[in-house]
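> What follows are several structures.
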Structure P
Amino acid sequence: MPSNSKSEIRNSKSGSVSSNSKFEIRNPKSVFDVSIVIVSHDDAEDLPLSIGSAIAQRGIAGEIVIVDTASSDASVGVARRFGPGARVIALPENVGFAAAMNVGVEATSGRFVLALNPDCRLTPDFAAVLTRRLDERPDVGSASGRIYRAEGKDLSPTDRLDSTGIRFTPAGRHFDRGSEEPAAGRYEREEEVGGTSGAAGFYRREALESARISTGYFDSDFFLYREDADLAWRLSNLGWKCLYVPGAVAYHRRRNLPRRRRQMSPAANFHSVKNRFLLRINNQSLAHFTTTFFPTIARDLVVLGACLTVERTSLSAFSWLWRNRRRLWAKRREIQEKVRQRLTADLM
């Protein structure tokens, strides 16, 4: 999930952008180990470090694509300075992180896809370490490295963690494991986790293709925020595992945190509220909802109460959900049919 709230400009409250939209770009014929996709919006200051760290990856055959969503700064020019080592796709409008990431995935051909935030810097072996582990584990559809919190324009590492993968609570909430915890002595063993953070999410292309729906690999209805958790839940429901590999290290500067919610823009909070319900509409089974009914409803009431009192600009999230209810319900049926087919295949 991108932490950069600058991707909140025009079109942020429109409907979804289909993966078959006018921005679709066909895959090239060549095949790489890893396709690194960076979505940018007014990220000119950060791009040199993220692109530079992508180019510096060793031990793999890789390709790099930067998808720019109508930046008003010099992002496109900065990306193009890297020459043929980094291909740039400049979209004419801001379609949001999820839809732009779909464009990047469609434009590439690697066996694995690394979704990289502009404010995240990889160590040189990051992609190679994850590639080796997933080649050894065909049941794993995605992976998370050990991501440290970074600070400043140079993305200087700190001694605190940013993410060691996503964890889901019984009520369906999601958090980055280890976020803001001291790194020393914590999360040092490889293990399966709920999902991978979109700051540096590593995905098997086969898994992405199995999870692709009418609104893309990443559901473009999310626009930004929580789209990584949605994809993680969908992949899990489809039988794919996610592996935390501490030997793959990255550094991420996270701008938006729960404690900073009141400093976030109205558009950011709108998407945050909207997407917490989209997560459940897309992925929650009736059995899961029944067993988690009371904590889920309690949390929903807290969110609604906040929207009625201290965050009234987010009330429009509920009207958006109501206006799009038929399309969202059709998409849920599409997703649940994929899950049903997977369960049927497992029984055969």
Structure Q
Amino acid sequence: MGDTTPENIPLSTLPSEVQSFILSSHISKIQKITKIQSLWAGYGSILKIKHADNRSFIIKYVLPPDDPTETKEHRAWKLKTYKVEEAFYKNYQNVPGFDNWRTAKFYGSESFDTETGFKMVFRLEDLDDSGYPGRFGNQSDLSVEQVKPVLTWLAGFHASFMDGIDESEERFTVKYPDLWDFGTYWNLQTRIDLWKKLPDSELKQKSSKIDNIIKNSKFQTLLHGDAKTMNFCFHETENKVSAVDFQYVGKGPGIRDVWYLFSSCLEDTGKMDLYEGKTGESVLLDFYFSELKTRLNWSDSRFEPLEKEYRELYPVCIADFERFVRGAWPDHYKLTDYTKQVTENVCAKL
């Protein structure tokens, strides 16, 4: 995500393809265009279009920067993230169980291959106008009760796409050819450059083993892939959220999304205040599993192997994310004494 200072802009300053896309809606006269934020690494912008009839929409347009230092491989990877997001909105937004994991409604998109390069534009629901104005940034240090609606959303999402496991626990692998093979943006194979930057350590030596444990987990589903607090919009009166930003959707164990959420909104997870005799982390993990079981509607005997696997994977997911953060930002606030200790414990067992 880039800058987040809103500013009003004239239509004429936007790329011609974006102007045409906005005008093609044939809605009432445009009253105001507000730039809400820039996309990560200068790849475009998110706009709010306010019409004279008081309806508003979100326009997300992708316009890769003219950056001579960017490699072809990175550009191809980054552009694919937006194509994955488009595919998700077009093909997966209305599966059974969708009501349990609301997203911004999708009103269309266009892609342009022009002489000046690739461009893409989306029209989406304005979640502020739909009753979801609440936002929390990274390091927001949310309470246990504030985190719960996000876990409810994740449980519903994970349940909708959980690999089919019959009563004999035979696995039927589901393929999603228009999404990522593996969800999230910190997978080892796509971040090998950052792995090379790591000083020699047990974590570096065992990164591949950690990666394989996660990839070969039995209970796979679709991951949001970037389930930080900033990508959830909180309802103004009800205890629920809607989600945005589906650039990194792909397969994986659902507990991977859960740890990433915690890393964005719980200060030093292992030292949280006691909550009814437990740490907030422990309470929230219990809550996630309760919500997931309810939405899967599985019997105790069927659900227990999933919960067992996910609880065992939880520290492995912490170590895996630790590998990425250490390589990208060695002084990042997400590198805590707690994550260091968990990572050391995981590596010692491998």
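> As an exercise: distance in nm of label points 7 Å out along Cα→Cβ at positions 96 and 296, calculated from one structure in P, Q, equals 1.6. Which structure is it?
The read-out was computed on structure Q.
> Determine which structure produced the value 51, 49, 46 for Cα extents along the principal axes in Å, calculated from the coordinates; the candidates are P, Q.
Computed on structure P.
> Quick check: 24, 18, 14 is what I get for semi-axes √(5λ) of the Cα gyration tensor in Å, for residues 128-231 alone, calculated from one of P, Q. Which structure matches?
P
> Between P, Q, which one scores greatest on distance in nm of label points 7 Å out along Cα→Cβ at positions 72 and 240?
Q
> With mean count of other Cβ atoms within 10 Å over residues 88-95 coming out at 15.6, pick the structure among P, Q it was computed from.
Q
> Comparing structures P, Q by relative contact order in percent (Cα under 8 Å, 6 or more apart), which one has the largest value?
Largest calculated value belongs to P.
Bear in mind these aren't lab numbers, they're just calculated from the coordinates by the rules spelled out. Since the model is a prediction, treat every value here as computed from it, not as a measurement. Cβ atoms are built from the backbone, for glycine too; each structure is taken alone.
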